[in-house]
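Enquirer: These notes open a run of structures that come right after.
Derivation of every value follows stated rules applied to the coordinates shown; laboratory data play no part. Just so it is clear, the model here is predicted, and its values are computed rather than measured. Cβ atoms are built from the backbone, for glycine too; each structure is taken alone.
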Structure P
Amino acid sequence: SGQRNVLHVAAVFVNNFTNYMFSVGNEICEENNIPFEILHPLIQETAKKIIEIEPDIAQTGPAIRKDVQTIDRHLEILKNDSQKQLYKMLTKAIQSKYGKEL
């Protein structure tokens, strides 16, 4: 049915794409000799928060804060071009959604 297809698309965003982000985060940790497990509490907190409040309210980070210095510092840290492009794309998407584009 149409509703089932829509639900599947939403599920891809909240599950498959999220898992890909975890994979990218894991790569960044590995590239810098940092154990990914350090991020486990943050991952758990984020998943719990999203059940308790709406995603738009839960959104945090340098993109929504319009924190140009942190964004620039993060882009300097990222050496992998695909990670850098993904960071830029997601930052722009967050800023566009919340009306804080730089």
Structure Q
Amino acid sequence: MGRCRHAHSYDGYTTNLALEDFAAEDALVVHSWEGAPLSVEHGGPVRVVVPHLYFWKSAKWLKQIEFRTVDRRGFWEERGYHNHADPWLEQRYSDDE
């Protein structure tokens, strides 16, 4: 298994996440809600929910999870945003890394 995961959504969105964050107690891979398959309206068929990173590393409409040994920037990081973006450390843009 790699050191990070890279999620790919059906709409082309991508997000990267360190395995420690992906394996966190509050992180979820969601496929159903109250016993029913997750609807497209709510991010189905599968979505990744990462609340401890303020949901910005979450992904809806998931089609693939890729485990990698080398990190690859996701949608927001390719546009200049910080890879981890801890708001308490004022990490906003990639030049803050």
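Enquirer: helix-only ellipticity at 222 nm (-39500 (n - 2.57) for each DSSP H run of 4 or more, over all residues; to 500) computed as -1000: which structure among P, Q?
Expert: This figure was derived from Q.
Enquirer: Could you tell me which structure in P, Q was used to calculate Kirkwood radius over Cα pairs in Å as 15.4?
Expert: P
Enquirer: In addition: Once mean count of other Cβ atoms within 10 Å over residues 17-24 is calculated for every structure in P, Q, which label goes with the largest value?
Expert: Once mean count of other Cβ atoms within 10 Å over residues 17-24 is tallied for P, Q, the winner is Q.
Enquirer: Oh, and also: Which structure, out of P, Q, was mean count of other Cβ atoms within 10 Å over residues 9-16 derived from, given a value of 15.6?
Expert: Working: P: 9.9; Q: 15.6.
This value belongs to structure Q.
Enquirer: Using relative contact order in percent (Cα under 8 Å, 6 or more apart) for the comparison, can you identify which of P, Q gives the largest number?
Expert: Comparing P, Q, the top value of relative contact order in percent (Cα under 8 Å, 6 or more apart) belongs to Q.
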